[in-house]
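Nothing in this text is a laboratory measurement; each read-out follows from the coordinates by a stated rule. All values derive from a computational prediction rather than experimental measurement. Cβ atoms are built from the backbone, for glycine too; each structure is taken alone.
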Structure P
Amino acid sequence: MNSNDLLKSHGLRVTAQRSLIINIFQDFGYAVSNKDILDKLPKDFDRVTLYRTLKSFEDKGLLHVIPDPEGEAKYALCNHDHTHAHGHDHSHAHFKCTQCHKVICLPDHHEPQVKIPSGYTLDKVIALATGTCDQCS
């Protein structure tokens, strides 16, 4: 799906900045950091605009945030394959390569089952597997 259609399908107004950011995500094809995105944007691109854009994309379900144990969050476009029986879900595992630090979504793996104490409410589980990717092996 092209960037304009993707934005419209999530109820977002199409702007040149938003389209550019979507195209950057699509070019990478895996989860990226704020710095990765900034490095691909024109040097005069406003950082506040980037932050607000990423936040609006997250709020509208266009992307999700993957916390990184090293402290830098990664952002990934969501796979909106609505043919899946369970619909769209952000609760899935991720894989981080310890060599190149690339983070990918593992969409075929469902949220790990976690038992929580009585009276607690579980919102989501963030699972991060680490190892070596196919390119670094």
Structure Q
Amino acid sequence: MRISTKGRYSLEALLYMTLLPKGEFTSTRAIAENIGVSKGYLEQLFIPLREKGIIQGVRGPQGGYFPGKDPKEIRVGDILRAVEGSLELVDCLLSRECPVKDACRSVHTWGELYREISDCVDSISLEDLAAAYEKMDQAEYTI
């Protein structure tokens, strides 16, 4: 399984917004500059994130974006599914009409991997990521 730039940049954008002071929102331009992606690409990523209620926006010259829910309620899995689609590793898990499903020896393995990945990404909230980032940012590094 490979997470595309859609998933990576969406997660980075949401982490950036989460790290802002509570109640503050920011422009797509500021987010794009800070995470290293084009403003146009970021705006495309925000479409499904808005549709799922993961982010919200305020229009106007002083407008911007902010997380649509409390960061402890937004899971990494929510973000990835919004922009990547299903996290299932093989198409046969999505289809109930697989012609060899009853005889397939590996379907159990793919199902278990899917459950493990889902459990992992669904166990991590934006609040968890922000706390880890802040802890990492405050750490003293010595050589």
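Quick look at the values:
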quantity: FRET efficiency 1/(1 + (r/R0)^6) of positions 22 and 118 (r between Cβ atoms, R0 = 30 Å, to 0.05) from the coordinates reads 0.10; which among P, Q; calculated: P
quantity: Test item: helix-only ellipticity at 222 nm (-39500 (n - 2.57) for each DSSP H run of 4 or more, over all residues; to 500) calculated as -8500, pick one of P, Q; calculated: P
quantity: Structure from which 4.4 was derived, mean projected area of the Cα convex hull in nm², for residues 62-101 alone, options P, Q; calculated: Q
quantity: Winner on mean count of other Cβ atoms within 10 Å over residues 14-21 once structures P, Q are ranked, highest first; calculated: Q
quantity: Structure responsible for 26, with relative contact order in percent (Cα under 8 Å, 6 or more apart) calculated and labels P, Q on offer; calculated: Q
quantity: Structure from which 47 was derived, percent of Cα pairs over 21 Å apart, options P, Q; calculated: P
